[in-house]
Structure I
Amino acid sequence: MFIRLGFYFLTVIISYIVNLHQIEVSSLKPLEKIGYSFFAIGLIEEFSKWLMTVFFLKKNKQVDTLFDYILYAIYIGLGFALVENVLYTITGGIIVALVRAFLTVPAHAFYAIAMGYYLGKAKVYKQKSTYFFSLFIPVFLHGTFDSLILVGNYLSYLLFFLFVIGLYFFAIFLIKKARNLDNQEAKKHSLKTG
């Protein structure tokens, strides 16, 4: 537990260092907001969660299916979302907490599903190339999510709404795909041992 808390606070410290210049996001141009979303938010947060997931699952022999990787990644992603939301609620109040509960908490779970799926493919199915996707796709999703909010015009809000719906379906797709692959692998294993 202390190791997980250490990772969460490491992310907060790194985010603080990146934001030492007190960047006023609302004063940034749209392209600067997009860059900020991908590099100062998405990359730092998702890399931290990715490191923690890899570290936590590295020697865990009980994690042996894609679905296991997805569940553990969600666990870590939601732990991060909890710490982040508490910090935002302290400074922003109950309205911020409610908005974040309905938007960012599920989003962190969706990013974690992608991370867990591709990490699981790298570990369970020995597809080492998917390590890249286990970090790249969550960073891309997170950066896109935040970019659409921060740009803050009617078009970006419409795209945000469509993007959130797409995230939901993408998460369902990955979970179903993981279940099918795990079931196929279990059948192969039972035929070999049976």
Structure II
Amino acid sequence: MMTSDFAIALRDESIYPLSENIVAFLLNNSETLKYAKNQVILPYDSKDDSIYFVKDGIIRGTVVNGAGSEITVGFGVCGTMFYSSQCYTLGLPSIYQFIACTETQLYRIKKSDFDRHIDENHEFCRWIMGSFGLRICYNERRNDGFNANATEKYMWLLKERPEIIQAVNDKVLASYLGISCVHLSRIKANMLKG
């Protein structure tokens, strides 16, 4: 029975069932890395095609927009899989940067090991496809305006992921919500009044 926080968190990462064999592969074929708060895990323009899973802590992904501003595009918590799709898929430098928001431990799997297991293990391949499918769904919903209301998005984070709100500063949170720090302060003030 899978009882570790990591194994429990992995259940939400795919639409397909998670087995002990999948967890065993991830743990037995990875190296554990530790990062200090605010340490860059994967810098812009790097060529790291590894697959990462958050063991504990919080990470964030950033991108520089056309105006030259750094925007937070997402967060990762225990169980989250992340990687640079530019590096992994195309062999190009990363356009994202990943940073530890707290002291963080990660599992890193080499692309060659990951790809080999996809080729050899149907159950793992199916689970990974379910994970990628969920990501595409979330991106489509975001692009379609889902969670466009910053107040609703903040309230969702407060309810579902309070550890993120506690771990990041208002500047990072505002960039994720797509608003100014002043607007974020108004949201917080209105919530305190209500």
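Here, each number is a calculation from the coordinates, and none is a lab measurement. What you are looking at is a predicted structure, and each value in this text was computed from that prediction instead of being measured. Cβ atoms are built from the backbone, for glycine too; each structure is taken alone.
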Checklist entry - Given a computed value of 27.6 for mean count of other Cβ atoms within 10 Å over residues 113-120, which structure among I, II does it belong to? => result I
Item to check | helix-only ellipticity at 222 nm (-39500 (n - 2.57) for each DSSP H run of 4 or more, over all residues; to 500) from the coordinates reads -13000; which among I, II | outcome: II
Checklist entry - Can you tell which of I, II yields 2.6 when distance in nm of label points 7 Å out along Cα→Cβ at positions 33 and 105 is derived from it? => result I
Checklist entry - Given that Cα extents along the principal axes in Å, for residues 25-96 alone, derived from a single structure, equals 49, 30, 17, which label among I, II identifies that structure? => result I
Checklist outcome for this item: When I, II are compared on mean count of other Cβ atoms within 10 Å over residues 81-88, the highest value belongs to II
